[in-house]
Structure formats: C-alpha cells, structure tokens
Structure I
Amino acid sequence: MLRKIDCVMIRVDNIEEAAVYYTKVFGLRPNWSGDNSIGLVFPETDAEIVLHNDTTMPSPVEVHYLVDDVVNVVAEYVAKGCQLLVEPFDITIGKCAVIKDPFGIRMCILDMTKGARPLNLKGSS
C-alpha cells in the first residue's frame with residue numbers, strides 16, 4: 001500500500017538560502033516552488049526533499065509516503081491498528097493525512113489524486 005517515499009519535508013528559516021545550499025552542496029536540482037516551499041530532486045530517484053517554513057508541522061523533518069488514495073488507505077490502516085492523528089485534508093496535489101503505527105511512529109501519507117504539481121520556479125516561463 002505504501003508505494004514509495006514521495007518526499008522528505010525539511011523545515012528551514014530561509015527557503016531560498018537553503019535551496020541554494022542544497023543545490024550546490026548536495027547536488028539536488030530545483031523541480032518546483034510554491035506554497036512557501038520548494039521541491040528539490042535527487043539525480044537518481046524521483047523522491048524529493050521539500051524545503052518549507054511551515055511552523056505548524058510538529059517536527060523539523062518528516063517523511064511523506066505516497067499511496068493511491070489517502071481516504072481509503074487511512075480507513076484500512078486504522079482497521080489494522082494504526083491511530084489517525086490528522087484527518088485527511090486537501091493539499092495542492094491531492095490529499096494528506098497523518099497516522100501513528102502501533103509502535104508509536106508518525107507516518108505522513110499523501111496521494112496525487114489532483115495530479116502532479118505544476119512547475120512554478122521563480123524566473124521560469
């Protein structure tokens with residue numbers, strides 16, 4: 001049911017400064033920006049690091065796992081012993097929710113039911 005790691009969300013104070021650093025030092029490539037965040041891709045996978053400054057996220061680093069349909073997957077995982085921490089909510093590309101497994105691990109899950117995020121880098125046409 002977990003298809004892949006979609007992204008690792010990292011909270012930073014200055015998104016643009018962090019993006020320049022992650023690009024130059026770690027070799028990541030900017031892929032999109034918007035919603036006070038920027039997606040950086042790795043050279044050998046489509047997983048992203050998403051730099052953001054959303055202080056409402058409880059931890060500075062969170063892994064987000066891609067699923068086909070958040071609403072259906074949440075119902076199944078809760079029936080199998082997970083606890084729902086954050087009800088499914090809308091995001092730019094689909095829906096997101098947060099569950100906790102029986103071992104106490106928070107898991108952010110998302111789907112892309114609204115489609116991929118459009119490219120919106122500063123300076124691009």
Structure II
Amino acid sequence: MPIVSLSFPEQMIKEIDHIQETEGFTGRSELVRAAVRLLLEDSKEKDSLTGHVSAIVVVTHDEANEAPITKLKHQFEDIVKTHIHNKVSHSNCVELFILDGEGKKVASMAKEFQKEDKMKSVKLVVI
C-alpha cells in the first residue's frame with residue numbers, strides 16, 4: 001500500500017486521536033482511510049443527483065467566517081429558496097439553506113461549501 005504524507009492542524013490531530021481512541025480505530029491511517037471512504041461515497045452520491053431536486057444544506061462555522069457564506073449564497077441565489085442564520089453559541093453559527101433546482105447545481109453548492117476550509121461541517125439532505 002503506498003504511503004501518503006498528510007499535514008493537519010494541531011486541533012484536528014487532537015480530535016483525530018480522540019476519535020481513534022473512542023471509536024476503536026487501530027491507528028490514524030485506518031481512521032483517515034475510513035474518512036476518505038465516506039467522502040468518496042458522499043461525492044458519488046452528489047455526482048448522481050440529476051433532474052429537479054429539493055434539498056437542505058446545513059453549514060456550521062465560526063462567527064468570524066461569514067464571507068464564504070455570503071459569497072456562495074449569492075453565487076447560488078437562483079436555487080436558494082430560504083436561508084436561515086442562527087448564532088448557537090458565543091462564536092458558533094449555523095446556516096440552513098433550503099434549495100430547489102437542478103440536482104447538479106444543488107450538488108455543486110454543497111461541494112463548494114465543503115471546499116471552504118473555514119467551514120466546520122457541511123451536510124446535504126435531499127428531500
């Protein structure tokens with residue numbers, strides 16, 4: 001099996017180590033392989049969205065990282081039917097987007113949020 005070197009911020013390493021210990025992964029490599037498998041599965045699911053789709057995208061981020069949210073909201077304004085912002089703690093925010101439009105465009109919006117390293121989490125739910 002080829003070896004790939006990866007760099008992670010310290011906080012992410014702490015979280016990886018915690019998940020490794022609590023979830024029973026034998027090492028960081030096993031955990032990273034499981035995470036990549038999930039990402040690959042998620043990507044295939046998004047790539048298969050076709051036709052008219054209604055969906056919800058939930059994004060969490062630090063309060064200081066509003067710029068990517070605003071940029072993407074405007075970039076995909078033709079499919080955003082509702083946008084709700086809620087500050088859930090001192091510095092954590094949740095954004096809820098209700099989307100309606102072409103499946104490829106819905107998937108594209110979710111992927112763009114996922115590419116933003118300042119986002120804590122991004123979830124796409126097709127309804």
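A few points about this structure:
- Here Rg/Rh (Cα atoms, Kirkwood Rh), for residues 8-47 alone is compared for structures I, II. The highest value is that of II.
- If helix-only ellipticity at 222 nm (-39500 (n - 2.57) for each DSSP H run of 4 or more, over all residues; to 500) is computed and equals -14000, the structure in I, II: II
- When relative contact order in percent (Cα under 8 Å, 6 or more apart) is calculated for each of I, II, the greatest value falls to II.
- For distance in nm of label points 7 Å out along Cα→Cβ at positions 96 and 112, the highest value in the series I, II is held by structure II.
- Origin of the value 16.4, 46, where Rg and Dmax of the Cα atoms in Å was derived from one of I, II: II
- Mean count of other Cβ atoms within 10 Å over residues 88-95 from the coordinates reads 16.5; which among I, II: I
- Computed 4.3 for distance in nm of label points 7 Å out along Cα→Cβ at positions 16 and 72 - originating structure among I, II: I
- When FRET efficiency 1/(1 + (r/R0)^6) of positions 40 and 80 (r between Cβ atoms, R0 = 35 Å, to 0.05) is computed for each of I, II, the one that comes out at 0.55 is I.
All of the numbers you see were taken from the coordinates with simple rules; none came from a lab. Please read these numbers as outputs of a predicted model, since none were measured by experiment. Cβ atoms are built from the backbone, for glycine too; each structure is taken alone.
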